[in-house]
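Before anything else, here is the set of structures, which you'll find just below.
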Structure P
Amino acid sequence: MKALRNSLIILAIGLLAATPSAGQNEVMPIGFFAPEFSEGHTIYLFNLEETKTKISGLEKPIDSLTFKKLGYNMVIDYAPSWFEPVFNKLDYGIFYIGVKRLGSEYVEVIANEETGKTIYMKRHAGEFVSWEEFLLSMHSVEFDTEGQKVYDHWMVKSAGRVYDRNTFFRPKYMEGDWMEVEILDNDFRATGKTGWIRWRKDGKLLIRYNLLS
């Protein structure tokens with residue numbers, strides 16, 4: 001699974017295809033689930049009641065996901081009509097689902113980002129990715145609203161510097177609700193300037209993140 005995660009991170013940083021940014025002041029999942037996928041592989045989906053089955057292996061899935069190769073790309077062969085996870089770009093090797101609850105045997109994932117519908121997967125069906133790991137794998141991040149500031153360090157009291165909302169940053173380090181970033185120019189090249197921005201407050205995301213450029 002570490003190899004899978006590393007390939008996702010490399011693809012997320014290196015690919016130049018465009019994708020919508022995300023974030024936007026939503027109630028946040030606690031992290032992300034990166035399911036393992038390969039041709040012919042099946043991921044079973046369970047409801048809450050089935051997760052309470054006392055004998056492992058006797059749970060009855062209510063649905064499933066299957067995968068196949070289409071040309072050179074991996075695609076979902078079958079999924080329920082309501083399945084719309086946060087990032088489903090298997091053609092780039094990217095598959096992230098928001099996590100509502102993480103358990104020792106199951107993970108409750110947000111199966112539909114629009115409706116908030118959740119479903120359960122076996123914990124061993126993939127790998128949990130923390131917000132810190134997720135954001136560090138992003139191509140870039142940007143402010144969600146005007147007036148947000150860049151600071152020399154979050155522990156040092158200062159007025160901070162206001163940058164244009166369209167300024168892009170590359171995450172370097174995470175420390176609690178704060179992120180050290182490189183400040184990028186309009187061509188996504190490092191300017192040599194760095195700073196700290198607040199990426200989360202009171203359970204709300206304060207930035208937009210760009211999985212790809």
Structure Q
Amino acid sequence: MKKLVKPKIKQTIPSKLEEVLKEEEWYQKSFEKEDYPSSLVEVSEWNECIFKNISFEIANLKEIGVMDTIFEHCDFSNGNFENQAFYRVEFHSCKFVGTEFLKVNFYDCLFEDCNLEYSNLADCKTKTCEFTDCRFQESRFHSNQFSVTEWNHCDFSNLELIETSMEKQDVSTCNLTGLRADSNYLKGMIIAREQAMDLISLFEIEIRS
């Protein structure tokens with residue numbers, strides 16, 4: 001697989017969210033242990049930033065471009081991402097429970113030890129991305145496009161796949177228990193031998209003992 005390009009961050013200046021609400025671009029800033037404001041934020045781009053222990057819960061994060069940025073231990077639960085592009089972005093131990101992703105594009109992005117349970121990803125595109133030790137239980141992929149995407153030890157139990165092709169996607173280290181999908185969209189997906197029993201029900205095959 002093509003190697004991920006890591007975020008290019010030269011330096012950051014410690015900042016407070018309340019001090020930058022009216023700025024159109026947040027550039028080379030770092031934030032720590034704050035709640036993202038519920039008031040209107042005029043920023044349209046985050047570039048070379050670091051966010052640590054920031055709560056974005058229930059935040060509306062539509063149409064913000066994110067580039068060369070790192071998020072650590074941030075909570076995006078029940079947030080709303082729409083029409084966004086992420087370039088060279090890393091998420092470490094972040095929470096996305098019940099988060100809505102609509103028409104979001106990810107390029108050279110890393111998700112590591114992230115909780116995406118009950119999240120809804122629709123019309124999203126990922127290119128040269130990596131998901132490692134992430135949890136997608138009871139989540140939904142709808143009309144997504146995965147290109148050069150790596151899945152390592154992710155939990156897809158009870159994940160719903162709708163009109164999303166998994167061709168050439170290697171999920172051989174992932175938990176596929178209860179996966180819900182049209183079998184036609186699983187053609188070309190790469191699995192381990194022991195995962196076959198988890199998928200057998202999707203092909204309407206009866207096994208007699």
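A value of -500 for helix-only ellipticity at 222 nm (-39500 (n - 2.57) for each DSSP H run of 4 or more, over all residues; to 500), calculated from one of P, Q, originates in structure Q.
Given a value of 46, 24, 22 for Cα extents along the principal axes in Å, for residues 109-172 alone, calculated from one of P, Q, which structure does it belong to?
Numbers: P: 46, 24, 22; Q: 24, 23, 20.
The correct label is P.
Which of P, Q yields 34, 20, 14 for semi-axes √(5λ) of the Cα gyration tensor in Å, as computed?
On the way: P: 34, 20, 14; Q: 34, 16, 14.
Value 34, 20, 14 for semi-axes √(5λ) of the Cα gyration tensor in Å corresponds to P out of P, Q.
One of P, Q was used to calculate distance in nm of label points 7 Å out along Cα→Cβ at positions 85 and 189, giving 3.0; which? The structure behind it is Q.
Which one of P, Q has relative contact order in percent (Cα under 8 Å, 6 or more apart), as calculated from the coordinates, equal to 25? Write down the numbers at each step before the final one.
Details: P: 25; Q: 11.
Here the read-out was taken from P.
When distance in nm of label points 7 Å out along Cα→Cβ at positions 77 and 117 is calculated for each of P, Q, the greatest value falls to P.
Readers should treat all values here as calculations from the given coordinates under stated rules, not as data from a laboratory. Just so you know, these numbers come straight off a predicted model, no measurement behind them. Cβ atoms are built from the backbone, for glycine too; each structure is taken alone.
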